[in-house]
1. 29 is what came out when relative contact order in percent (Cα under 8 Å, 6 or more apart) was calculated for one structure; which of 1, 2, 3 is it?
2. Between 1, 2, 3, which one scores greatest on distance in nm of label points 7 Å out along Cα→Cβ at positions 38 and 126?
3. Given a value of 10.3 for mean projected area of the Cα convex hull in nm², point me to the structure among 1, 2, 3 it was derived from.
Structure 1
Amino acid sequence: MQRIEPAPVQKSVTVSVPPERAFEIFTARMGDWWLKTHSLTESGQKTVVVEPAAGGRWYEIGTSGEEREWGRVLACEPPKRILFVWQLNADWVFDPEFQTEVEVRFEPTAEGGTTVRLEHRDLASYGAKAEVARASLDSEGGWAGLLGAFAAKAG
């Protein structure tokens, strides 16, 4: 049996808001919670924009107004799911020929909150840098810290 290397990064967090609100904060307000240290712009991050429809852009706007592409929205099913194509290569540079996928699901909890499950997959696309990229994405400085910042914003 062939093993897929490396394994997808999977993270989850539970927030006290219903799925509709969690989805809205995750997508329409990504710039409010995305870590400012995670910026591709020269001037520093002003905001992050998700155009919530298949084919929509996913990008950052710097404080000087410059834009940096991160990827695209492949599927958007509010308030249940959003699927992105992540086009930042192992050097954290946008590459229109490069792609991995980030799927985020919003599942209601019995208490009225939402469990947000994120999976970043197709990491073999990073080639020789796949394990290093996976370790970074799986770290506190990666998706764990980003979901923590999202959870803090969602309350």
Structure 2
Amino acid sequence: MSSRLETFLDLSTELTAFSHFDLLGTGLAERYLDTLDTVVGKETTDALLAAFRGLPSSNDGGRAKALRLTVLGNELLGDVARALIKLWYSGRWFELPSSWTQRFGPRPANRDFVISPDSYVEGLLWKAIGAHPAGAKAPGYGSWAAPPVIPSFLGSAFEV
């Protein structure tokens, strides 16, 4: 695995609160990195990865604060990082806001689109809500009649 993909997975882990194992299990990590390169450009993707690599390694909450300020609060990178979160959870690229394209220029590939049929099925949102994608995975007919049981994420800031 390339160091660039590894950094992308590290960033995605912190943005989504899912483990490397979960993200790699989707089978879409490389495709999502390629999507980011295609939509916003390799230079912007590299700037996002560099900003992430530059974060402090502390575990006392300083890293999470630095992520919010350095990445999510950045004029160029914030909207891209939020789009990446939505990509992992939904399997779909949502067009960046017009305010972003006005500041940084339009990108021809920046439009709403589904990455692949697999990306819908493997979206993290299904695991996050303790459900399965309707019509795509077991347990099948009638399973949506009961509400999903939302699992806790052990060891994460979102643990209940």
Structure 3
Amino acid sequence: MRILGIDPGLARVGYGVIDTSNGQQQMLDCGIIRTNPGIDDGVRMVEIASDLRQLIRRWKPQLAAVEKFFFYRSSTTISVVQARGVIIMTLARFRVPVMEFPPMQIKLALAGSGHAEKDEVLDAVMRELNLDQPPRPDDAADALAIALTGWYQR
């Protein structure tokens, strides 16, 4: 099964693609979709949708795993939620089933504790995907953790 993990944001959307054939998980791709903070939010969301469409066409995921937004008071809360909506809509247009996970569930699935530290989750991602180097940037590593959670929870 091919799974696309997504760590939503407006400035940076982390993505990670894994394949889970033959009882092994393998990273196929990871990175970020970056938007320019100097342009209108609507245009930035169009860029996110366009880049995500390209990823979907390239990798043809059978499942998407998306982090649920953790609400807190921040000046970026609304724009991140809007970007997340664009991501969910784009996946729906391609009929990619979506699973959603809050941060605590991702930490629990990978590190065994919902209160795990970021480096514990990263170690689990590296171990599960047999990686020699940590995926960079952090948003991409987070997206791989989300994809693995989708695999475990499917």
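Every number here is computed from the coordinates shown, using simple stated rules; none is lab data. Nothing here was measured: the structure is a model prediction, and the numbers come from that model. Cβ atoms are built from the backbone, for glycine too; each structure is taken alone.
1. This value belongs to structure 1.
2. 3
3. 2
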